[in-house]
Each structure stands twice: as C-alpha cells, then as structure tokens.
Structure P
Amino acid sequence: MFRHPFYCFSLIGIYGTLCTYPSMTLGQDADAPIADKTLSTKKVNHPKFLNLRYDEDFSYLDDAAYEYEPDLFDPLKNIDLGNDWNLTLGGEFRFRMESETNKGFGATEPANDTFQLYRYMLHADFKYRKLMRVFVQGVAAFDEDRDLALRGIDENKWDLQQLFVDLRVLGEDLPLTLRVGRQDLSYGNQRFVSPLEWANTRRRFDGVKLFAKGKTWDVDMFFVKPVIVQRKQHDRYNEDFDFYGAYVTYKGIPNHGLDMFAFAINNTNKTVNPNGKVGDTTRYTLGARFWGKHGPLDCEAEIAGQWGTWAGDTIQAWSWTIDGGYTFAEVDWKPRVGVGFDWASGDENAFDGKVGTFDQLFPLGHKYLGFMDLIGRQNVNAVNVNLTAWPIAKKVQARVAYHTFWLNDEHDAIYSAGGGAGRRDIFGNSGREIGHELDLTVALKMDKYQSMLFGYSHFWDSTVIEQTGPSQDANLFYVQYQMKF
C-alpha cells in the first residue's frame with residue numbers, strides 16, 4: 001500500500017516554495033542583469049498550469065514587455081535551442097485514495113472497496129517560431145488494492161498520452177493551424193467532449209484537427225477516432241469508430257459567449273440499442289450554448305438535438321441544460337449560490353423502432369450529475385442546488401451540492417456517467433424517482449504547484465432502484481494530492 005514514489009514529487013513542490021529568495025529564484029543566474037521595470041507594460045501571474053497542457057504559454061519569459069516574478073521551474077520553460085527552436089518541459093503527479101460503499105446499490109460484493117490511484121505525466125513541447133510545433137506527452141497510471149472488478153480507466157502503464165504535430169498552413173501571421181496525431185479534445189463546458197480529467201487515464205483521440213482562433217471567432221473542425229486504453233499492451237485507436245464535427249465560438253458580446261456545434265459518429269461496432277437490437281450506429285448532434293456574466297449573476301444554457309439510425313432504428317433525441325448563480329462578492333468568503341437543471345430524453349417504447357435515448361457522447365459527467373458518477377446525462381431529469389465559498393481567498397474553496405434525479409421516461413434505463421445502461425423496467429411500473437445525492441468538497445491550493453482535494457458523497461436510493469433489485473444507499477470518500485510543474 002502506498003508503494004509508489006509520489007513523495008519525491010511532493011518534495012519537489014515543497015522545495016520550490018522554500019527556495020525563493022528576495023532577489024532571485026533557484027536556477028536563476030545571480031549575476032544576470034535585472035530587467036528595467038520602467039519598460040514593463042503588463043504584469044503576469046505565472047506559472048499557470050492548464051487542463052490542456054499544450055495551451056500553456058511561457059513566451060512571456062523572453063518578452064521585455066512583461067513583468068513577472070521568477071519561478072523555480074523557469075529553466076524548464078521556453079528553452080532556446082537555437083535556429084528559432086524552443087523547448088518547454090513539464091509534468092505532473094497525482095495520487096488519489098478512494099473508498100466506495102455500495103456503488104452497485106448493494107448488488108456487488110464486497111460492499112466496500114478502498115483503493116489508490118497513481119498518475120505520472122511528462123511532456124515536451126518543441127516549437128519552431130509560430131510555424132511548427134511537436135508536442136509529446138507520456139503517461140504512467142496505476143491502480144492498487146482494488147477488490148472489485150478492475151476498471152479500464154484506472155490503469156495505463158507507460159504509454160503515449162499525446163503526440164501531435166501543428167503546422168500553420170497559411171504562415172505564422174495567420175492563425176490557421178492543422179494538428180495531426182494523438183490529442184486531447186475539450187469543447188465548451190465539457191458536457192459533450194472532454195478529456196475527462198477526473199479519470200486516472202485521460203480520454204484522447206487519434207486524428208486531425210483544423211482550427212483558427214481570433215479576437216471574435218474561434219473555429220474548430222476535426223476527424224478523429226477514440227483511443228482505447230489497454231492494460232497489457234500499447235493503446236490503439238478504435239478502427240470502427242469515427243467521430244467528427246465542428247465547434248464555433250463567438251466572443252463578440254462583452255462578458256458573454258455563444259457556441260454552436262455539430263458532431264457526428266459512425267460506429268460500426270455491433271452495439272445493443274435500447275430496443276434490444278444489435279447493429280451499427282450513425283448519430284448526428286446539433287446544438288448551441290450561451291453563457292455569460294452580468295455583475296454578480298452568471299448563467300449558462302445549452303440545447304442539442306440528435307438524429308440518425310442505430311441497428312436500423314431511427315434516432316430522435318433531445319437534451320437541454322440551464323444553470324446559473326449569484327455571487328455575494330461583498331460578503332466574507334464570497335459565497336455563490338447556484339441552481340441547475342438537466343433534461344435528457346429517454347426511450348419511451350422498447351418496441352416501436354425508435355431510439356429516444358439521448359447520447360452524451362464523450363462528457364465530463366462527473367462535474368454536473370454528482371461526483372459518485374452513478375448517473376449520466378441520458379434519460380434523466382436532474383435538479384441541483386449548490387453553495388460555493390472561499391474561506392481563505394484563492395487558497396481554500398468549500399462546496400456543497402444536492403442533486404435530485406428522475407428518469408425522463410420510466411420505460412428506459414438508468415445510465416451511468418460512462419453511458420452504461422443499468423436498472424430498467426421496460427413496462428414502466430417502477431416509477432421515475434431514482435434518488436438523491438449530496439456532495440461535499442474542499443479544495444486546497446497549497447502553492448503554485450500543489451493542490452489537495454477532499455470529498456464525501458452520499459446517495460439515497462428511491463423508487464426506481466428500490467423496485468428493480470437490491471437497494472442500499474451508496475457512499476464515496478476520497479482524498480487527492482496533485483503536483484504540476
């Protein structure tokens with residue numbers, strides 16, 4: 001237990017916080033000339049480590065127009081290799097202990113399972129001016145002391161997380177970029193496409209993407225195949241699954257934004273649809289998202305429709321979301337009170353040749369429908385109320401959320417955060433109320449590199465679960481440590 005050398009990574013971060021001197025940082029030349037701050041026009045608070053590490057920009061290190069505090073890991077960033085090439089190195093370590101009870105509502109043994117997850121990632125980012133780039137990222141993910149069936153997303157030993165090449169196809173002054181290779185994808189608020197950061201193995205795809213980012217518009221077009229994690233051999237993309245589409249963001253409204261998207265999948269793997277038929281799937285998703293902030297108020301709304309065929313049956317499905325909150329900025333701890341509603345259609349008749357179950361595609365369901373991941377955004381009506389506060393500004397965030405779940409259609413199944421179908425009463429005699437979940441989390445930012453997360457969740461079963469099999473309330477407790485550099 002706890003055999004992996006994560007202590008080394010934590011010591012690196014702690015060492016960094018202790019090695020900052022009044023006039024210099026470890027790794028900085030004491031005799032180097034100090035920049036004339038009268039020339040500085042912008043202040044930057046760096047480093048900032050992002051969910052998509054390839055989006056991090058350390059060019060400020062060579063720009064005299066920026067004023068910043070030197071950092072321990074500056075020598076690893078924006079390294080001049082000569083001939084207009086530079087290199088940035090980085091990585092992370094993450095450890096999480098989880099203890100879950102009755103995640104199968106009492107249908108699995110043992111009822112309790114306590115285990116550890118470890119993840120190591122290192123990356124190198126080579127850039128030639130703005131014309132070309134090669135990004136490579138490796139991953140080593142391990143699970144330990146798992147008593148229940150092993151999950152595919154928990155372990156990926158010494159594999160390739162990302163490897164892609166970027167080319168500015170119209171020259172470095174025009175931001176049209178072609179990306180080819182293995183890559184993370186993330187769009188909008190990650191309800192449909194997410195790298196799934198919560199999982200021990202992040203989701204990624206093999207394929208191509210053409211994208212442009214401007215002051216008013218961002219446009220992405222892609223054609224990819226999902227990569228399948230394989231425990232005993234190198235990961236490989238799913239040859240029978242195509243995922244392609246376009247995502248457009250309009251940024252011309254101050255403090256607001258509008259996304260429009262079209263996704264398509266063509267899956268020739270033989271899968272079972274909600275009507276019990278087996279066959280190929282062709283599914284199209286068209287939708288839009290609007291979000292914004294006005295003073296203390298923030299809001300978000302998203303809607304999508306789906307059509308196509310699955311095993312010969314016609315797909316007709318819908319979903320929509322509305323979410324908002326109010327932040328009391330003048331009050332101690334700056335509390336935000338929020339409320340959200342998710343609606344995703346289900347299949348009303350298992351014998352009518354139609355599929356009404358909405359497909360959530362590749363989401364970060366963990367963020368919206370309970371941290372226990374028992375409920376996915378398919379055949380569900382979900383309401384949540386939440387309260388977020390900062391007991392120590394920018395250091396400690398505390399959050400409580402309460403969720404209530406109902407089936408959208410009582411004839412369809414309960415779907416998990418991974419999209420798997422669970423309990424179902426095709427005759428609709430078990431009602432619609434699934435249950436309620438309480439999530440408590442405390443996030444601690446230890447310093448620029450290190451963070452911790454503590455969480456507890458409880459799920460109360462209700463009518464659908466009680467009448468379709470074993471019914472035991474579920475619990476989840478976890479502690480997570482993460483260090484990035």
Structure Q
Amino acid sequence: MRFFGTWILAALLTTFTVNGQIQELTLDQCLAVALSQNPTVRIADMDITKADYSRKETLGQLLPSLSFDGSYNRTLQKQVTYMDFDAFGDMMPGGGDSSGSGEEAQTSRSMNDGFKVGRDNMYSLGFQASIPLVAPQLWASLKLGDIQIARSLEQARASRLDLVNQVKNAYYALQLAKDSQRVVKESYDMAALTHDIYTKRLAAGDASEYEVLRTSVAMKNIEPELIQCDIAVSRASLQLAILMGIESETQFTTVGDLSDYESGMYEKVLDLNPDLSNNTTLIMNDIDTKNLRQALKVQKSSLWPTLGFGGNYNWNSSSNGSPFKNFRWTSYSMVGLSLSIPLYQGGQRLSRIRQAEIQLEQMAYTRQNLNRTLDMQARLAIENITLNVKQIASSRESVREAERAHDIQQKSFEIGATTYLDLRDSELSLTRARLALLQAIYNYMVADSDLELLLGNAPVQQYENK
C-alpha cells in the first residue's frame with residue numbers, strides 16, 4: 001500500500017504526456033517514483049527473497065525426507081555359479097571321483113559346468129525415508145542463511161541510497177540546466193532589445209549601420225549558448241526519467257530553481273557530523289565478518305560425528321519369460337541408525353579451518369583501512385561543502401555588484417554617457433556572475449547529496465511513503 005500513491009503519480013505522468021501537458025514534479029515525488037519503478041531496486045528486493053528461499057532450503061535438510069523409487073531390469077545373460085563338491089568326499093555321487101560312469105559321471109560333469117542363476121525380469125518398488133538426528137555442521141549452516149538475508153537487506157538499502165543520490169544529482173542537474181537556460185535567455189533578450197533600439201535609431205538616422213551590425217552579431221553570438229542550454233535540459237530530463245524508471249517520452253519538469261536551496265544551507269553546514277555508523281560499506285563489512293566467523297564454526301563442526309535415522313519399505317518381483325505376466329511380489333522393510341565419525345581425510349578439514357581463520361584476519365585489516373579511508377572521505381566532503389558555502393556567499397556578492405554595475409551602465413547608456421561596448425561588457429559580467437552562482441549552488445547540493453550517501457543517512461522510507 002505504501003507504493004499506491006507512487007503508482008497513481010506514475011499514471012498521472014502518463015496522462016499528462018498523452019494530453020501534451022508538462023507535469024511539475026518535486027524532488028520528493030521524483031524520488032518516490034524512482035524507488036518504486038527503478039529496476040535496480042526491484043532486483044535488490046528479489047535478492048532478499050532469494051536469500052530467504054536459500055535459508056529455507058538449508059532448513060529443509062533438517063526435516064524428514066521421503067522418496068518413492070522404482071526400477072526394472074531385464075537379464076540378457078544370466079550369471080553362472082560353480083560349486084566345488086570334492087570336499088564332501090564319499091557323500092557325493094561317485095565318492096568325489098569325477099572318473100565314474102553313468103549317472104554319477106553325468107552329475108559330476110553338470111557340477112563342473114556350473115549353474116545359471118537369476119531370472120529374466122526383476123522389479124523393485126519401495127519407499128525410502130531418512131532424517132538427520134545429530135548434524136552439527138548442518139545446524140551451524142542455518143545461521144549462515146540468516147546472515148545472508150541480513151546482507152541482502154543491507155544491499156537493498158545500499159541500492160536505494162545510491163539511487164536516491166543519483167536521482168538527486170540528476171534533479172539538481174536539470175534545475176541547473178533550466179536556470180542556466182533562463183540566465184542565457186535573459187542575456188539574449190537584452191542583446192535583442194539593444195539590437196532593436198539601434199535598428200530603430202538607424203531608421204531615424206540617429207545610428208550607423210555598423211552599430212546595428214555590431215548589436216546583431218552580439219545577439220547571434222548568444223544563440224549557440226541557447227542551443228547548448230536546450231541540449232543540456234533535454235539530456236538532464238532524459239537521465240532523470242531513466243533513473244525514475246519511466247518512459248523517456250514522458251514530459252515533466254522540476255519545481256522551483258536552485259536558489260531556493262540557498263536559504264537553509266548555512267544552518268545545515270553547522271550541523272554536519274562525520275558519523276559513519278550508517279555507512280553501508282562498514283555495515284556490509286560487519287556482516288561479512290560475521291559470515292566468516294560462522295563459516296569457521298561450520299568448518300569446525302565438520303569434525304563432529306553425525307547420526308541419522310532411516311528406513312525403507314520395498315516390494316520385489318522376479319519372473320522368467322514375458323515381463324508383463326507371472327508376477328510374484330514379495331515385500332520387506334527395515335529401519336536403522338547410521339553413525340558417521342570423521343577420522344582422517346588427509347588434513348582437508350584442518351586446511352579449510354586454517355583458511356577461514358586467515359580470512360578473518362584479513363577482514364580485520366580491511367576494516368582498519370576502511371575506517372581510515374571513509375573517515376578521511378567524510379571529513380574532506382564536509383570541508384568541500386564548507387568551501388562551497390563560502391563560494392556561494394562570494395558569488396552572491398558578485399551578482400549584486402554586477403547587477404549594480406549593469407544598472408549604472410544601462411542608465412548611462414540611455415542618456416548617451418557611455419558606449420554600447422561598455423553596456424555589453426556589463427551584461428556579460430552579469431551573466432557570468434549569475435552562472436557562477438548557479439554552478440556554486442549546484443556544486444554544494446551535489447556535495448551534500450554525496451555526503452548523505454557516504455554517511456548512509458538518507459530518509460529512504462520517508463521518500464517511499466510520499
């Protein structure tokens with residue numbers, strides 16, 4: 001039910017696309033759609049189900065097993081059995097002397113030729129049942145299944161965190177492309193307005209053709225930038241649509257612009273803390289360590305005896321001639337215990353135990369290096385965010401000064417106190433300052449999203465319940 005609203009949103013997106021309208025989506029809405037539609041998340045959830053079935057498979061080995069078997073054999077050439085009666089001496093015909101005559105000699109020859117045993121057709125049907133009573137290695141393997149489920153759960157969480165990071169960065173990139181497009185369009189509109197003014201002055205005889213051409217060239221020089229902005233918007237929209245798991249033809253746009261994030265970023269910087277307790281890499285390392293410890297217990301459990309209980313109930317039949325008649329069925333049954341005590345296998349079990357112990361030692365060193373590396377990355381990310389905030393403050397001040405300078409040049413140009421080159425220079429400075437501010441805000445938002453991924457503290461459930 002928590003994805004019900006997301007499915008409705010996806011349906012609305014399709015509806016707006018069909019109607020030719022563009023739907024505005026907030027960042028939370030994009031994240032909600034992505035977390036329900038993206039194939040990566042679905043694959044991660046399937047891994048959890050697969051791990052659960054794997055555990056059930058191991059658990060099933062502790063339960064009784066029952067099977068029904070049947071077989072049929074056709075004898076092509078019967079076995080011959082020879083019996084030595086010489087040891088019986090005078091008790092046998094001819095007194096054990098094969099040189100006799102008559103019936104005694106014939107009997108001796110048949111004994112020397114052997115007897116054919118067996119029948120042409122052999123049938124066997126029956127039930128086989130068994131259950132392990134004492135199985136230390138199997139018991140220890142059950143906990144491996146629990147650990148694997150925990151690992152799959154963490155992998156699913158890591159997939160969601162990574163997807164949230166990608167969607168946020170794509171959303172910010174689309175906002176940057178849109179805002180840059182707006183800034184460049186404003187610069188183009190100013191150049192077009194100036195060109196229109198000079199065109200009218202030329203018609204009135206108050207300007208030269210050179211001035212008209214110069215303003216026209218300045219206007220046309222901005223057109224390639226507008227085209228690049230259009231391409232950037234389309235590319236960012238396509239990337240975000242792919243991450244959301246929706247059709248690329250779906251028409252949507254973002255809500256607001258990058259400057260909306262500026263108000264709350266200064267307070268947020270003060271609360272940044274390099275707490276790695278929720279880092280997915282460290283959690284996975286802990287789970288892998290538990291898995292290796294349990295695997296070591298499994299290897300040591302192979303040194304213990306095992307005891308099993310089993311039984312069967314069978315029917316047998318044998319006949320000569322046609323396999324479809326002359327059946328003579330007899331039944332037999334049995335129950336018993338089977339005890340297996342491992343004594344010696346060439347040191348294989350001991351070698352496997354040593355390998356597991358070495359893997360545990362390796363994991364401990366990996367954990368130390370991982371802690372240092374991630375702590376360094378977290379601190380560098382916080383420092384980078386702090387520098388981005390300073391860059392935003394500096395860029396904001398540059399925009400104010402550029403706007404003030406442009407206003408002065410605009411008024412001076414209107415009264416003829418300055419040239420068009422000075423006005424155009426102020427316009428370019430203002431455009432560059434605005435674009436630099438947008439880039440600084442984008443860099444901050446991306447750095448903040450990357451830090452959130454590193455710390456593993458993104459509110460995934462909050463996004464899924466939107």
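Rule-based calculations on the coordinates, nothing more; no lab input. None of the values given here were measured: they were computed from a predicted structure. Cβ atoms are built from the backbone, for glycine too; each structure is taken alone.
helix-only ellipticity at 222 nm (-39500 (n - 2.57) for each DSSP H run of 4 or more, over all residues; to 500) computed as -23500: which structure among P, Q?
Values: P: -1000; Q: -23500.
So the calculation was done on Q.
With P(r) over Cα pairs in 5 Å bins from 0, in percent, for residues 183-406 alone coming out at 1, 6, 12, 15, 18, 18, 13, 9, 5, 3, 1, 0, pick the structure among P, Q it was computed from. Walk me through the numbers before you get to the answer.
Numbers: P: 1, 6, 12, 15, 18, 18, 13, 9, 5, 3, 1, 0; Q: 1, 5, 6, 6, 6, 7, 7, 7, 6, 6, 5, 5, 5, 5, 4, 3, 3, 3, 3, 2, 2, 1, 1, 1, 0, 0.
So the calculation was done on P.
Ranked by volume of the Cα convex hull per residue in Å³, which of P, Q sits at the highest value?
Numbers: P: 161; Q: 309.
Once volume of the Cα convex hull per residue in Å³ is worked out for each structure, Q has the highest.
When relative contact order in percent (Cα under 8 Å, 6 or more apart) is computed for each of P, Q, which one produces 11?
Values: P: 11; Q: 24.
The structure behind it is P.
Computed over structures P, Q, distance in nm of label points 7 Å out along Cα→Cβ at positions 135 and 367 reaches its largest value in Q.
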